[in-house]
Structures are given as C-alpha cells and as structure tokens.
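FYI, it's all coordinate maths here, none of it is from the lab. Being a predicted model, the structure only gives us computed values, none of them experimental. Cβ atoms are built from the backbone, for glycine too; each structure is taken alone.
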Structure I
Amino acid sequence: MKLEQFNELFRRVYFPSLSQVDESGEVDVRRQVVRILDSLAYCEFDFDGRMVYMCKPSFVLLPVFGLPKAVLVGARSPALIQKLKAVVKNRQNKAILKRFYYSNHNEAIPATMCIEAMDIETIEKIAKDIKISFESKLPAAWALANISASLKNIKESLNFENRAEPNWKRRIFSKGRLSFSKFENANQGCFLAEYKDPVSQQLHHWLWKDGATAMVGRDWGRYLFLAEEDVNILLYDKKYQKLAVPLTVPLPCILARAVALCTGAAPLSAMTYSKKIAAIPPEHSVQVYSGITDVIAKLVASKLCQKLNYTHFEIDKGGVLYA
C-alpha cells in the first residue's frame, strides 16, 4: 500500500481520539512503530517510493544455544496462526509454541511467536505443513549483520562538493544532546545538517567537512558524524547480553533487524537516569535489545565504527535505566 494509506490506517487504529494527540507526538510514535515493524521483518518501508510492503510469512532461526528456536516473521493472518497452533499441537512431544507480548503494552506491535523444538528437522516439517519458508542453515541475525554495509562503505561512496547552503529551515545534529536542534551552532570542521524542503516538506541531510558537503542518509549520517567526533554511544552488558542504543540515534535498518532477530522481540524502551552514561546525556530515551551475543555486538559496533561501552545496566519498574 502507499505510505499515505498506511499513515491514515495507523492514525485510525492507534489514535482513537486525535484531539488528545498533537501532530508532532503522532509522528514520533508512528516513526518508532515503523522502525520496530521493519526491524522485526513484518514490513518493508520504501520511503523513496512512498510504499509499504508486507514481508512473506516465514520462520527465521535464532542465534541461541541449546534447543533450536525460530520466530515467525512477515504477514500473519488468523487462519495461519490457527493452522500453526494445530500443527505444533500434533508435535507437542517435539515442539512448543511460545507467545511473548511487547513489554511496553503497544497494541501496534504484534506478539512474538517462537517455536522451540527438539531439532531443526521438526521446525522444517512445521514450516512445510503450514506452507511457509524457513532458512535453517544460518540464523538471520548473523546473515544480516554480515551483509550490512559498513560506515567505511558509506564514507567511501560520499561525493563531497563545494556547494552553497540552501535557504531552507536548518537544524544541526548535536553530539552533546544526540539530536537535531535549531539552536546548535555549526562546527567549522565537521557537522551534520538537516534541511526541510519548503515545498515537499521532505528532509535532506548534508554532512559538512572542511567547507565541502555530501548528501547522506539520516541514519548513516548520524553515525558518520559521531565517528568523526570519536563519540561512542552504544552500551553493552556482556553478562546479560543486552545492547542499549539511544532512541535519537537508531541503528541503520539492516543492523537494527540483525539485533532484533537475535530474539524476535521488540526492543524495550527506557530512559537513562539523571547522570550521563558514556556519551549518552542524562534522562535520554534508549532502546534495549536482548539476547545479543558478544560476537554480534562487536560486529554491529565495528560496522558503525563504534567502540562498545561495556557496562552493567538495569531497568527499574518505572523504565529508568541505571548503569
């Protein structure tokens, strides 16, 4: 469907009363849900083509130790779910179906449906019975993390030119606040600027360096700038295999999907406490991914030219992250 259709449907389903939600709040919530749906491989969002595509239903293998586990991604109809339950029930001595709900009580995020089986062959037979695909050779998280572009690739593809700044509304990305701000001053050496086209309202991002500039994607642009400034913003708890990423500096889509498909569950939203943690400012929103092995965390960080901040952190009942 067209992106505009998706936005309208989202508005009708998610916001029963628009009078209680301002436009900027609606956009922020929708953007967060879109990223989660994309990272969990339910949908593909083509923002250049202004289209939304539903992924085909399939099982993806999780990178876990012990008994093999696979999660359901892509389109899911009530009929498919009922058939899946029946097929698993017929093999209850070899497999179980688990359902996990998004802990932030967000109705827009489907429940995670995970199969744990005695062996890979059992999952293959279940997939065949309900007529969906299953890649059993390699966990999707590994495949995605490996095929993703790296910051080095992105940097090499940039074409820096001497150009005049457009006379459009501008915001500068702040390494201190980790967000775009109209009050931030441009650094003479390197800065990332966001410009809004007054006609189409589309956002364009230019990375400036020593007076020259190159157009970049928003997600990669932020990490390019942070790498230039040697700012490291990824928190990793090795003991509990959790990765915390600032909500204002989300992972590029392929890497976000790689870490999300370590468990198949949506990341937990939290807020850092009143003190700065590494380069993350106080009281800053973060997303926490679970089940991230040290090897995958290092691979993702290396793709982004980030150094992992190894630390133990916990989230209290109020959603506050302490490190």
Structure II
Amino acid sequence: MDLHPDAHERNLPRLNVLLAGPRGFCAGVDRAIKIVEEAIRRYGAPVYVRHEIVHNRFVVESLERQGAIFVEELDEVPDDAPVVFSAHGVPKSVPAEASRRKLFYLDATCPLVSKVHREAEQHFTRGRHILLIGHAGHPEVVGTMGQLPEGTVTLIEDAAQARTAPVPGGVPLAFITQTTLSVDDTTDIVAALRERFPEIHAPAKEDICYATTNRQAAVKAIANRAELMVVVGAPNSSNSLRLVEVAERAGCPRAVMVQRGRDLDLSLAEGLATIGVTAGASAPEVLVEEVLTRLRERFTLVIEEVVVAEETITFKLPGALQTEGAR
C-alpha cells in the first residue's frame, strides 16, 4: 500500500517497510504517563516527577510542557507539591522519605515491576539469597535491589557472572529478573545458574514482561526479511536496546536506533528492497509516523504490518486518581 499520494509523480524508488506489531507503548508506560497527566489536571502544575517517568525524551518534554518538573531526588521537591515516582520503580527508602516529609506522592511503578518486588520480598522472608538478573545502574534494578537490605541480593549481568559470581554458602538461592531483558540472553543466564545451582528457586511465572517478550518476538518475525531494522527508542531504554540486539541476532544485517524521524540517515536505506521498523515500549506511535514520513522524502513506501500478538492488557490508575476529590 502506497501511503504517499504524489510518490509516483516524483518517481521515487520503492521501499518495502515491515512494521512490527506489537510495537511502542505498553500498558505500564501508558499508565505512568496518564498518572502524571491526571495529577497535573487534578492538582494543577507543577507536579514533580522523580526521574524520567519513562525513558523517552519526547514523552518527558511533552509532560514538561503540561506542567511536570523532572528531578533526580526528593530533596528537589517542595514540601507542598505532589510528586510521582517513575514507572521503573524505586527503592523503599524513597517512599519512606516522602512519608517522613509528609509529601503527597503517587507511585507510577509498572505493576509487573511491582510483582518482581513482591517476589523478592517473599524470597527474603523465606531466608533465600536472591540473584537478580539485570543491568547494573538501570533504575529498575536499583529499585528492585532497594526493596531489601544491602547484601541480600547479588546482581548477575551475564552468563559468565552466573557461573562465577560469589554467593553466600549454606543458604537457599532464588533468582528474579529485570522485566526488560533479552529473552534469549536471560535463557542462557538462567541455564548457567541452574547448572551451577540445581536447587535454585525460579519465578513461578516469567519475570520478563509480556510487552518486552512480544516486541522481541515481532522483531524476530521480520528480521530475516529485512536488510535494515530501524528501532525507535531512547539510548537509555533497556527494552529498546534489546530490540536492536535481537534484530541483528535474528538475521537482520544491520539494526539502528533513532529517537526521532529526523535522526534517521536515509542513506542507510539506499539500494535496499525491504526494511523493518519497530519501537520500544516507551516510544509513542507518533515517533514511528515520523520515521515513515522521513522515509517518504526519498522512497515510495509499501507498508506491511506483521503482527505476532494482540495486546489488550490495561492497568488501573492509583486509587487516589480513580475518584474525584482533593488530596
């Protein structure tokens, strides 16, 4: 389907575009953004947000225009202002500090991240030492490790660490994972842990979230048909970075990440017949449209959407935002 009416008149070369589905916003990201927007509507600007609500500058700047102020720590938040915690989750010390200061806060932690927090607490109460598979320094990992006392969680970043990382002796072990990891990488790490610790406790259900899994599956479905994969996302977005890696591993000769349509180097698509386009879970569809508009500057696009799963899940807003009334 040619989506540009005058493309033929301009005699542009044809380019097949495989649009991965699902792509873009997941339910947790959608909920987090709505929490900030509803807080601004209900309580008035400014509403403070600790850390980027999701890892996407377009989203952050849009919320800033509506009246959100993004800060790194709570000491930047005035006593009389509402504050929202990001979708990635926060250490227990953060809400504890907010309560101590009597700040009104809203927790936008993705419910699937909260599920991992609960798993960690359950393992801890049962006397298990926890191995957390994830990336050092990522806000979700910081938040998950911050649910428990220092020294009770060991971070495992790759299969090599799974085979060699020192762990306490004489105590049962359990593993949990960051929700936005590569499914294939995590499988390898878990296999290494199970080989080393046959009795290790596993999650009852996969910790990697449905949205991460679906977006990676969609990329795999088109990777071997595409000569280039364009991933719309942010360089600090774990799930977006994983899509680049997954595309290349699944047979796509080249994968690039762009934050906006204007960032796409059109020369990368010169001479190609087919490219793939997807977006990380924190990238809105408007940014995918920007990429397509950019491509139309030089090509006649024939677009095919390849959908591997339908996503219908939604998450409720916090109770404080579900009913009208003053805080």
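So Rg/Rh (Cα atoms, Kirkwood Rh), for residues 175-310 alone, computed for just one structure, reads 1.04; which one of I, II is that? Let's see the in-between values first.
Values: I: 0.98; II: 1.04.
The structure behind it is II.
Which one of I, II has relative contact order in percent (Cα under 8 Å, 6 or more apart), as calculated from the coordinates, equal to 27? All intermediate terms of the calculation are to be shown ahead of the outcome.
Working: I: 16; II: 27.
It traces back to II.
For the read-out Cα extents along the principal axes in Å, for residues 95-158 alone, a value of 38, 24, 20 was computed from one structure; give its label from I, II. Don't skip to the answer; put the middle values down first.
Details: I: 48, 33, 20; II: 38, 24, 20.
Derived from II, not from the others.
Matching task: 1.7 is the computed value of distance in nm of label points 7 Å out along Cα→Cβ at positions 15 and 279. Pick the structure from I, II.
Numbers: I: 3.3; II: 1.7.
Label of the source structure: II.
Have a look at I, II and say which one yields -11000 for helix-only ellipticity at 222 nm (-39500 (n - 2.57) for each DSSP H run of 4 or more, over all residues; to 500), as calculated. Before the final figure, lay out each step's value.
Details: I: -9000; II: -11000.
Traced to structure II.
One of I, II was used to compute distance in nm of label points 7 Å out along Cα→Cβ at positions 87 and 183, and the answer was 1.9. Which one was it? Each step should come with its number before you reach the end.
Details: I: 5.6; II: 1.9.
Comparing all candidates, it corresponds to II.
If Rg and Dmax of the Cα atoms in Å computes to 21.6, 74, which of I, II did it come from?
Details: I: 20.9, 68; II: 21.6, 74.
Structure of origin is II.
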